[in-house]
Structure 1
Amino acid sequence: MSPPETKTQGLIPNLGAEEGPHWASLHRLPAVSTTVDLWRHLFRENHTLVGVETSPDPWPESLGPRPAEAALPWLEDSDVQCWWADPMAERLAKQERLTWSGPVPSKVLETHDKAFAIQASRELDLAPPELRDLGKIFDSETLRVPQNWLTQVERELGRWPEWTEGQFTLKPRMGSSGRGRIGGTLSSLDRSRLIAAAPGFANRGGVILEPWLRRCNDFSVQIHIGPSGSSRLPVVTLMGSLELWVTRAGVYRGHLGEVDSRGRVFSGGPYEEQAREAAALMAGHAGAAGYTGPCGIDGMTFLGPARAGSERPRLLRPIVEFNARFTMGTIVVGLIRRALDLLKAKSDLGPGQRRAFLFALDPPQGWPNWETFQSEIPGPTHLFHLSGPASLTQPALLFAENLENLRRALSSA
């Protein structure tokens with residue numbers, strides 16, 4: 001007898017919905033449409049897109065036959081999954097007669113607010129002492145009177161210690177991928193620019209003012225928060241931690257990390273355990289506040305204030321943002337799970353061993369294709385193309401013997 005056919009799962013690919021209701025129009029952008037394709041690879045084969053025109057899952061040949069089941073067990077649990085479970089997604093699911101069993105949308109809005117991560121990191125004593133009293137959260141009402149708001153910004157900047165150099169960033173409390181962010185320096189403050197930006201910040205739930213730090217490394221920890229069981233505590237499952245490959249301005253370019261023979265994903269950084277522990281605490285806090293579902297918790301290391309007779313130390317800020325939704329990190333963890341059996345067969349990856357990986361939507365800048373970049377990496381490498389040759393982007397997973405070889409090649413790019 002053949003196994004019973006599973007019910008078609010609805011997927012709402014509402015990337016960018018934090019910034020307004022017109023998220024479907026973003027699908028014309030190659031990076032967004034490619035991200036949606038990659039996101040689909042995580043789910044069971046029997047699925048359909050909701051809210052946009054659906055199409056067959058563009059499964060990459062490099063990953064072998066398309067599995068029927070999802071890449072991660074919790075992805076099988078519901079009738080509908082969405083990138084960001086906001087009230088509009090819930091309404092859309094109900095219009096399509098899909099059973100909504102995902103996160104409570106009001107809790108998504110509450111925990112996705114960038115102010116939630118800042119307040120929680122202070123409450124949980126996860127903020128580094130050097131940053132604990134720096135920065136300010138502004139609500140929408142304050143921004144309705146831009147001149148008064150600007151006065152508060154200048155007052156806050158004026159009390160920051162010298163080591164911050166008066167450099168700041170203003171980021172909307174609701175947003176994604178750094179869009180809408182404004183930076184500057186107290187010594188050359190562009191007041192007219194900030195006043196002009198105030199209405200936009202007000203429409204995005206308010207704004208966060210914090211120091212623009214000299215970053216050393218960026219990372220993210222991927223977690224799934226399940227419903228409370230008999231213990232009444234949220235079930236926190238750590239999916240993996242990854243290094244973020246970003247520009248100096250913090251713009252996303254890809255992910256780096258390591259994977260072992262069991263599919264566990266690590267960033268490979270010196271603060272791995274502290275970052276994972278802090279992220280688990282943060283996820284438990286969000287779960288206690290009522291959020292369930294996938295989340296990505298971003299952190300960084302940065303140069304702190306110099307101490308007498310020594311260089312500026314590298315400090316850990318484990319909680320920068322709490323993303324109450326799917327993230328690129330979630331996708332990368334899922335894609336690695338999809339590639340794991342093939343990787344083990346090709347590289348003899350066994351117990352106690354790890355392989356380094358790089359994921360990006362395109363070959364590193366300066367290289368015409370992935371194969372040319374791959375040839376610069378010493379030792380055995382294994383390349384998995386994740387789109388067809390006609391695609392406007394060329395996402396791929398590249399595995400190597402160690403992270404140092406990958407970083408050295410990237411630094412020459």
Structure 2
Amino acid sequence: MERETITQASLINYLDLSIQIGEQIAERTYRLSITSESEQIGQAEGEFHMPRTEIEVGRLLGKVEARIGVSERGVRRGSDEYEQLTTFGKELFRCLLATPEVRDCYKQAQRAMRANPNNGLRLRLVTPSSSTLLRVIPWEFLHDGQRFLSVSNRTPIVRYIKPVWETFTPFPLYPPLRILVVIASPKDRPPLDIEKEKRNISSALQNNPAVEIESLEHVTCDALQTKLRSAFAEHKSFHILHFIGHGVHEQGKSYLVFENEDGRSRLVDGDAMFNLLQDYPSVKVAVLNTCLAATGHESAERPFANVATSLVTAGIPAVVAMQFPISDQAAATFSKHFYNTLGMGYSVVTAVAEARRAIYINAENTAEFGTPVLFSRVKEGVIFFMRSRERRLGMLYRQA
């Protein structure tokens with residue numbers, strides 16, 4: 001009998017705190033509920049009053065987007081944009097805890113977390129799908145007056161899409177973790193340096209036998225379907241789809257920009273992406289590294305949230321999207337720590353938290369730690385179960 005090993009690592013024992021912003025009850029005011037399955041924490045209800053208007057939020061996002069990850073200086077500590085993000089993060093935190101009952105519940109959660117040195121507090125944020133403003137707020141910059149919460153892997157922020165899957169069977173993963181990097185650079189859009197993009201992700205993951213990468217350049221829908229089908233037939237299915245390209249928001253809908261047969265743009269929405277992926281059950285995570293088309297400083301709308309939400313709603317368990325442009329250094333740091341951590345068997349929540357913290361440490365004084373956003377419907381965030389290579393070889397031998 002061949003030997004089988006199943007591993008599920010856990011850096012931290014997470015307690016869950018669900019923060020749900022509900023229906024709008026007045027101008028910029030919404031119902032708020034905080035719940036936890038832990039008896040130590042309890043639950044509370046209150047109100048959340050949005051501290052800024054949609055136009056004000058749009059202006060802030062536009063200023064940040066114009067510099068973060070793309071300009072030579074970026075958004076660094078001490079800059080006007082960094083200070084505005086910090087101030088906004090503090091405002092959001094105060095408004096979430098404005099009601100005494102909600103504030104007391106959060107304090108109970110903090111005490112429960114500190115009761116054990118291996119505990120963490122996973123902040124599960126749920127916002128109404130009808131509110132564009134709440135969906136695109138950069139919640140990853142929540143600041144409690146002392147620190148950004150998301151920088152610590154003890155207080156990760158996950159945007160949950162309802163309905164949350166109460167039960168989810170992790171996919172059995174036989175190493176290596178296989179990643180398909182798809183790159184689209186249509187000739188009618190600003191060009192991407194495809195070779196540089198490939199080098200960035202390859203160099204970040206070199207010499208790691210637990211992770212394997214293949215790339216697909218100038219991707220079309222037909223080419224992606226063919227690649228997924230051939231990998232499945234060869235028993236080398238992919239586990240993660242990593243998209244590098246453009247994202248746009250047009251006429252009320254958001255799209256990823258693929259290429260057509262002539263090398264020009266083909267717009268692909270979240271539903272179409274899911275239809276491409278749904279027959280390949282091993283693909284459980286999507287990473288969207290998009291260069292966002294300008295939407296104007298007066299608008300809060302951003303493509304990343306709509307496409308990511310559509311993918312998760314359609315059935316992809318977890319999607320990581322970049323809410324701002326990201327620099328080469330930060331993107332490489334994210335890929336290295338995110339994929340290496342997943343390849344060890346950790347949850348996607350922990351993997352994003354570790355990658356975010358690495359950006360904060362290695363890209364010192366920049367705000368890019370808040371660029372990655374995790375969307376999910378999986379309650380515990382455990383997407384894969386790691387199984388031994390010996391078991392995989394035994395199964396393939398019997399199929400031969």
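None of the figures in this text is laboratory data; all of them are computed from the coordinates on show. Bear in mind the structure is a predicted one, so any value in this text is a computation, not a measurement. Cβ atoms are built from the backbone, for glycine too; each structure is taken alone.
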- prompt: When distance in nm of label points 7 Å out along Cα→Cβ at positions 58 and 362 is calculated for each of the structures 1, 2, which structure yields the highest value?
  reply: 2
query: When relative contact order in percent (Cα under 8 Å, 6 or more apart) is calculated for each of the structures 1, 2, which structure yields the highest value?
result: 2
message: By the measure distance in nm of label points 7 Å out along Cα→Cβ at positions 226 and 306, tell me the structure among 1, 2 with the highest figure.
response: 1
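Given a value of -11000 for helix-only ellipticity at 222 nm (-39500 (n - 2.57) for each DSSP H run of 4 or more, over all residues; to 500), calculated from one of 1, 2, which structure does it belong to?
Working: 1: -8500; 2: -11000.
Clearly, the read-out refers to 2.
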